[in-house]
Structures are given as structure tokens and as C-alpha cells.
1. Quick one: mean count of other Cβ atoms within 10 Å over residues 71-78 came out at 19.4 when computed from one of 1, 2, so which one is it?
2. Comparing relative contact order in percent (Cα under 8 Å, 6 or more apart) across 1, 2, which structure shows the greatest value?
3. Given a computed value of 1.48 for Cα Rg over 2.2 N^0.38 Å, which structure among 1, 2 does it belong to?
4. Given a value of 28, 12, 9 for semi-axes √(5λ) of the Cα gyration tensor in Å, for residues 103-166 alone, calculated from one of 1, 2, which structure does it belong to?
5. Given -19500 as the derived value for helix-only ellipticity at 222 nm (-39500 (n - 2.57) for each DSSP H run of 4 or more, over all residues; to 500), which of the supplied structures 1, 2 does it correspond to?
6. Between structures 1, 2, where is distance in nm of label points 7 Å out along Cα→Cβ at positions 87 and 119 highest?
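Quick note: the coordinates plus some simple rules give every number you see, no bench work behind them. Bear in mind that the values here come from a model prediction, so they are computed numbers and not experimental data. Cβ atoms are built from the backbone, for glycine too; each structure is taken alone.
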Structure 1
Amino acid sequence: MENVNKWKSAATDGLILSAVTIAYGLITNLLNMAGGGDGFTGKGIITVILWLAKFSGALYLLFLFMKQYASKFETLQYGAIFGYGSRVCIFSSIVCACWGYFSMVVLFPKQTSQAMDQIMSVASQYDESQMEAMQTLFDHLPQISLFGNLLYCIIFGIIAAAIIANFTKKVNPFDNPNETA
């Protein structure tokens, strides 16, 4: 058994894992800035393909990180490997949510305001109080997005870690015959 600093390792792995989502977000924002059609045009198809690559790549990276962590131990129960995967996902979620906030507020505020203007132009069917409520929501959209993305990424990451932990645990069946893994 190797002496492993699980927090440092999880933070490093979480940072690498979040780089996949950040790269995807940056590429799609740059594609949106390039302009073009909507829907399933060439740009839309590229965006879908990129999302599928990001999704599968992130899950595969999480699997590799958890498997690499498990390889440092002779045996590792489900709970230990799940805990490590959860820590990786929480660190990654924090970085991804902060990146999303940063990109909305600093890097791509024009795209955010254009999207809000499009929604407001379609919303002419609402009365004045509903429009004011929507404007209040839009004023706080970056903060709402930060916490919404953080919550979503944490929940999704923990579910993914729970599933992947089944495939990366290392149990010696002869340790204790009364104990199940």
C-alpha cells in the first residue's frame, strides 16, 4: 500500500477533469461568436458532437482517475473508491461552476446579454409585473447560474462516481467471508 494524499490527488484529478468541460465551453462559445445558422446546421452538429465527446471523455477520465487511485492499494472497498471519486467530482464541479460564472461575466458578457434580449423580445405576451420579475431574474443570472451549475455538476458527478466505483473497487474475497463488498 502506497502512502497517498487523497485530497491532493483528488484536487489535481478534479482540475484535469474540469479542463475537459472548460475546453468544451470555450470552443462552443467561440463557435457561437463566429455566427451562423441555428438548429442542426453544420455548427449545430459540431456542437452536438463536441458535447458527446466531452461527456464521454469526462466519464472515461473519471474512470481512469478512480482506477489509477485504486491501483495504489492492494484492496479497496467500494466506499473508499466512491469517496475518492466524489472528491474528484466536487473539486471539478467547483472549478467548472466558477469558469461558467467567469465566462458569463468577464469573457462573453455580450453573448449573455444577447440571449437575454432575445428572450425579452419574445416575452411581449407577458404583463409588466411579469416582465419586471424576468428582468430581476436576468440581473442575477450569473449568480443563479453559478450555484445551479455547481449543484448540477456535484449531483451528476456523485452519481457517476457511484456507478464507476463498482468497476474500480478491488476486493479480496478471502479477507472476511462474512463481509460483502
Structure 2
Amino acid sequence: MDSTDSFRQQNPKIMPTKKPISPENALSRAAMLCSRCEQAEYDIRNKLKSWGITDSNIENIINRLISERYLNEERFAIAFTRDKFRFEGWGRIKIAYHLKCKHVTQHVIDAALSEIDENEYIQYLEHILQVKMRSLKGKEPILAKASLLRFASSRGFEPNLIYRVLPKFVNCDDEY
């Protein structure tokens, strides 16, 4: 055994040994990924690149996945939006940012965000502010207001909506 093999055995994550994958095998693997849950085209492209597939083959695979309805940008954006709002508690700004990072087009992002029920959205914002307010007992009102504003903003909620809901939790004048 030479020194390279010894190094690989001791550090398998540093120098993995991978056999190249064929385009046909990559297509079936990508289809399997897409059939498990909605995937972004951007993520599938990166996965194919990591498998060592050439750019021309990547285009062919992506086109085939789209034509066979394994990949669909609108379906992905709607599922992503629904899941991130319901399970992670993200606001529209944070969801839109992450969809943009996955190279989803703006009109698809807008359509996906419109799927969020406005009443449910406001109720959830009020809920998280109420829970956060419990941890702020005894703080000066101006500091509590600032803390709630930062908290809701970090979750991706719109500032105008936060300012509209905030007076239910903190009464303080903006004047000093």
C-alpha cells in the first residue's frame, strides 16, 4: 500500500474516491431525487456538476427532467414557500431571498408568496411576537419594541406589517 492509499484510509472525507457516473445513471438518480420531494433546478444542476457530468449532458438531463415533469420551478417555489412559512416560521422577505438564491424567477416567487393566506400570516406574526414578549418582561418599552422589531425582521417579516402589529404588544411613544 502506497502513502496515498494510507492517507485515504485515515482521512476518507478529505480525498474521496469516486468512480465517474454515466449520464444515464445521473438522470435516474436525479429523477429519484426529484420524485422524493420538489427540487430547484439550480440544486439539481449543482448536484449533476458534483457528479462530474459535462455541461452539455447537464442541459440534456435538465431538459429531460423538465419534459417528464420531474422538475417544475413553480411547483418547487410553492412547496418551498408553504414549508418554510408553516414549519420554519419564515416571513415573505426571507422566503423570497432564499428562492432568489436558488435562481427562481421573480414572477414565480411573487406567485408562490401570494399563496400565503394573509390572515394566517398576520396571526403567526402576532403569535411569535407574543411568545417573544414573554422573554422581555421588565424591559423598558423602547428596548422591548426594538427587540421585537429586530426579532420579527430576522424572521423575514415586512417592516410595515411589524409596525402595524407592534402596538398590540408594546406601548411607547417614538418621541424621547
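1. 2
2. Greatest value across 1, 2: structure 1.
3. 2
4. On the way: 1: 32, 15, 10; 2: 28, 12, 9.
Clearly, the read-out refers to 2.
5. The correct label is 2.
6. Comparing 1, 2, the top value of distance in nm of label points 7 Å out along Cα→Cβ at positions 87 and 119 belongs to 1.
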